[in-house]
Structure I
Amino acid sequence: MSDNNIISPSTNPKYWYSFPCSVNSDNVGKFIDFVLGKVHSDISPEFTLYLSSLGGDMDSAIRFYDFIKALNLKINTVGYGQVESAAIMLFLCGQKRFVHKDCRLRLHAPRYSGPEQLQVISVHQEVTTLLQKLDERYFEIIAKETSKKNSEIRKVYNKGKILVGKEAVDFGFATETVNKLPIFK
């Protein structure tokens with residue numbers, strides 16, 4: 001067999017992905033497909049995720065975070081405009097987390113939806129258990145990534161809070177405030 005058939009992937013290629021949309025299963029799925037395509041074709045790819053989102057589905061956001069962390073990828077996240085609600089999970093998956101000086105991070109108690117009201121009680125019990133587990137995982141991730149206690153994070157989220165620029169760094173959400181969006185080459 002000839003060595004000419006072997007495709008040599010590039011070393012440490014850098015990719016970017018823009019996520020200016022809602023957090024939902026379709027948009028998270030597109031990102032996961034994009035990343036898997038690069039991971040399977042390159043050695044040690046690095047990613048930059050440019051993020052501006054009002055949030056969305058918490059289950060999809062946690063799936064996104066767990067996927068990135070499970071692959072142990074080098075990823076930088078860059079927040080601009082607004083990073084709110086469930087989008088915080090996406091932002092927190094970055095090793096380096098840049099926030100534009102005018103970017104707004106909105107923290108609020110998560111909202112969950114369940115099945116139709118007309119269901120047998122066992123369905124409601126199952127959904128309640130699922131939502132409680134989602135809630136626990138959400139706050140566990142935030143506490144881990146911000147180096148704060150879970151109870152402290154819950155207290156802030158229950159009140160609601162808006163962080164802009166440097167406040168996000170001071171709170172532990174971002175690692176650096178930037179005046180211009182960074183471009184990684």
Structure II
Amino acid sequence: MGFFSSKKAKKQKTYAEIYIDSLTGLFGEPHAIHVADAEGGGSQVSVLFWHDLPEEGFMTAVTYGLSERNHPDWKNGKCELILTLNTKDKDWGIAMAVFANSFGGKKSFTYSSVFTTDIPLSKESEMCGFFVFAPAILEPKNAVLQMPGYKIFLKGMYPIYECEVTVLNEIGLENFWHHDNFDMYNVNRKQIGR
């Protein structure tokens with residue numbers, strides 16, 4: 001048959017397809033995908049939504065597009081963001097994608113990083129930002145996705161009130177995380193004071 005074969009070449013999957021296949025293996029098929037506009041002509045950041053995950057009434061959202069950017073601190077892999085809340089409001093996931101879009105390549109999204117805005121992220125809460133920590137619903141081994149040539153680390157995003165940013169910095173991530181008022185899934189939890 002020589003150089004050419006009568007068999008069709010197997011189509012190689014894109015990075016996005018490989019990534020979505022990995023997430024589908026963890027969570028099932030996404031229920032919705034929202035594509036955010038890219039700033040300055042860069043790669044788009046999308047957010048995938050799963051309803052009633054990990055249980056009824058909850059929503060889990062995961063970004064894609066942040067890992068297409070580069071950051072000098074990302075030596076062992078790149079990152080994407082995951083959010084799980086007791087809500088049905090997609091504005092939380094869209095806000096997460098906006099932060100990924102705005103700060104991708106500029107910030108490393110390390111644990112305890114904080115991202116805020118001047119307005120609430122959703123109509124159902126006064127919270128105006130997120131802080132970064134380990135994903136709430138994933139075992140550590142499932143929070144690392146192998147891509148061709150690199151790894152993607154899923155980083156958890158947790159809503160925060162504006163007044164809590166100073167508190168988080170003062171008492172540290174561990175004390176904040178274990179505070180009696182901290183409920184990682186509740187979008188209307190009590191504020192954490194000093």
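Coordinate-derived values only; no laboratory data. What you see is a predicted model, and the numbers here were worked out from it, not measured in a lab. Cβ atoms are built from the backbone, for glycine too; each structure is taken alone.
Consider the structures I, II: one of them gives 1.3 for distance in nm of label points 7 Å out along Cα→Cβ at positions 32 and 56 as calculated from the coordinates. Say which.
I
Taking 0.65 as the value of FRET efficiency 1/(1 + (r/R0)^6) of positions 152 and 176 (r between Cβ atoms, R0 = 25 Å, to 0.05) derived from one of the structures shown (I, II), identify that structure.
On the way: I: 0.65; II: 0.45.
Derived from the structure labelled I.
Between structures I, II, where is FRET efficiency 1/(1 + (r/R0)^6) of positions 88 and 104 (r between Cβ atoms, R0 = 25 Å, to 0.05) highest?
Biggest value here belongs to I.
I, II: which one has helix-only ellipticity at 222 nm (-39500 (n - 2.57) for each DSSP H run of 4 or more, over all residues; to 500), as calculated, at -13000?
I
By the measure distance in nm of label points 7 Å out along Cα→Cβ at positions 64 and 168, tell me the structure among I, II with the highest figure.
Evaluating distance in nm of label points 7 Å out along Cα→Cβ at positions 64 and 168 on every structure, the highest lands on II.
Given structures I, II, which gives the highest value for relative contact order in percent (Cα under 8 Å, 6 or more apart)?
Looking at the calculated values, the largest one is I.
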